[in-house]
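None of the figures in this text is laboratory data; all of them are computed from the coordinates on show. It should be emphasised that the depicted structure is a prediction, and the values quoted were computed from it without experimental measurement. Cβ atoms are built from the backbone, for glycine too; each structure is taken alone.
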Structure P
């Protein structure tokens, strides 16, 4: 049986890795559009994972020789070592960002295990937005006539990038990604409806790689991503009063059941919104209570022990509270206690 070009590339690289790396070869993965049945004019994306980092220069030379002598020049090789794959919130493959572990879970295994299958991360928002920003700014440059060098030779390059942005947003929203462009577009439009009918119809029919056909789609997706991923103060911050105590709250829509209570050691001017927003972006809904007798909270500061008031707030959060039609009920509660002259202490 005659092998296809795709099978030939896969088998040649696999044979080389087994021959040259021996027992140091941990796994070989193929990912991206080349593993989609029926895909044409694509690059071949491979990730070589080695067990131990012994001689990186030699390892890279082996892969360089393969790439140089390969008759197919659409090969995109990446090399990582097993020790570099630790936490999915920090791992990044090239400029793809930590969220790319969700893509690599679906990789085709050519050798060994897939170390990404059991990895589960949460804090992908920064890396997702960074990659979308990379796409949009390169697209704007191309639209202005600035030369943009790229290694991806896909004849439908911009359609592929539009699909990638939609999938990136799916990952942020906790949705399954779609490798097929038509299915991805249909699913995205059904869920978010950011394009009108004529834009959808036109996107299905575009047959050239001219940036002018796509720039409007880049811009709309980028605007949607910013609104979805970046927390906005006027939408995220609320006030809640229980008895005498007023709390400022930064609500994370995805984590209304994971609460962080920030306790100020020596109350001063309550200008901690940046801090609340930062902790909220880590996967918490953050409460910043004002002790009785400080700022909006009633009473006289330290006339009574403030601890019972905080304990009562804790009990109420466990039971469930409603803040401007948003229901907050805690499954997990964490405390951070701050003194002005010492470090943060986590309880």
Structure Q
């Protein structure tokens, strides 16, 4: 063997070793993957910095992750980018062998994970135990929240409304990696068109107008306030939430009437409307039960949700699929005189 060929083999070996040791080059050929940390004793508060909540690549690069991923695109049937739901090929219990009555053991509380796209670390998240009182300003996977879904689903959630924090789940490189892996689905978009204060009293009433757009390649079925009891519609979500910009107080429709399905996870196909791919519908809904709104400026948004317990064998139809999960609307400004 010539000296040049030997040098080439040595160079390739050294490059591979460097990649394995470099935390920005995880040992995976997957387009999309989720890694646990090399040090399993670290909690999210041990690594969280202001820069990490803003997706700083240098901060992410300094975090050592395990050599093999916890979950990859090979485990995912498809990923809905509007709800950030991972539709798995197998049961999610395969990834949580230590579940106790669907709850994480304490060893999983506040355990960090790193989302990797095309070999590059993109954002940090954490596992949230339902019995834990802590909230962290990063995406999270909750045992309680995921237990509300069928067994083939994992949902990556985000709780931080009205803040300057970046919702890192919407990372463009993650999106591209999902597209390359052929598991990307755009899902739906929720846009608040208008907010009207119809009555401002001890029990205030608003009217909110919104548009649901289907950005997905599939036709999508989603719940329709025009096809179901409005009190049932508001069982699934709370309607718009207002934040007063002067004092930071939140105003929600806590006194609203709701109609609870029986059993609570019951759902009816007659509640749903089909929205064709690249099409949209507009709806106007009146909601009572807010407190009195003081004069001032507000931000307003809402999370659009529907039934969650739609099983895998019921979810896909001949002309589309049922959309499940939660999608946040845009944020709008409201001035109350």
Structure R
């Protein structure tokens, strides 16, 4: 693997922030990853990994070695008349994997179409959208322990999935490199169309025909209409998590805000962060090259040459204003580098 010095990370993050890495390299195979650990630079410099760069905000030069994961491969592991287990290597584009499954009639992740990032990041974040999360189809993942260089397999229960959360964000944070992910798909899927405008679009555009292909197309249409394309406007998708509050807190807020949207959760009531941010007047806010997207208050944007520090300061101001008005503390979903 070729290691470059003072490499700009602008092409490797969807915010298009122009910060650099002291050292930078790209791996294409598991063998290259293993060989990397014998490189002299790794003996003295901290190492960080980047996939699609869609869940990070660069606020300064990244010290040490940044390694871009491009380990590719898709293979069917088990198959019968009812379902199929597929192994995806971690450097595969998540959306490409969704389309691969949809094209073969394998159901289960069509609602997760057009989510940016790589397969390796999906279980770390327990990505989800429109009533579906990766944990719903997750079988296992194989991961390399960065210190011992041993490979471990984590099953569904061992990953301890939660809302945009997993053991890889808590107990095992920064300890493992995910090599591959196995997902189980149904050949006779029951599509989930209750969330958002999926059912409405299928009724209008697809003559009420519910198929995984039509659901995927509907989700792509919805996301494209609401979220800016990172190739056009720098962004990392949803910047904040939707907060979950105790029922007593929700009931108190509902007195003053009876129309406040909310959803029952296993550990309380989930309130859309976008609604809270919009109520504080941030939707469509712009200051020079940075701001809040005009159609989605959850999305912070870099219109041209904004810095990571500017976007981080904006996120802090949003957190403060929501806390002052609603006494709810928003949590950033994006990783700050």
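Things to note:
- Structure (P, Q, R) behind the derived value -12000 of helix-only ellipticity at 222 nm (-39500 (n - 2.57) for each DSSP H run of 4 or more, over all residues; to 500): P
- Looking at distance in nm of label points 7 Å out along Cα→Cβ at positions 101 and 213 over structures P, Q, R, structure Q comes out largest.
- A value of 61, 53, 37 for Cα extents along the principal axes in Å, calculated from one of P, Q, R, originates in structure R.
- A value of 0.55 for FRET efficiency 1/(1 + (r/R0)^6) of positions 205 and 237 (r between Cβ atoms, R0 = 25 Å, to 0.05), calculated from one of P, Q, R, originates in structure R.
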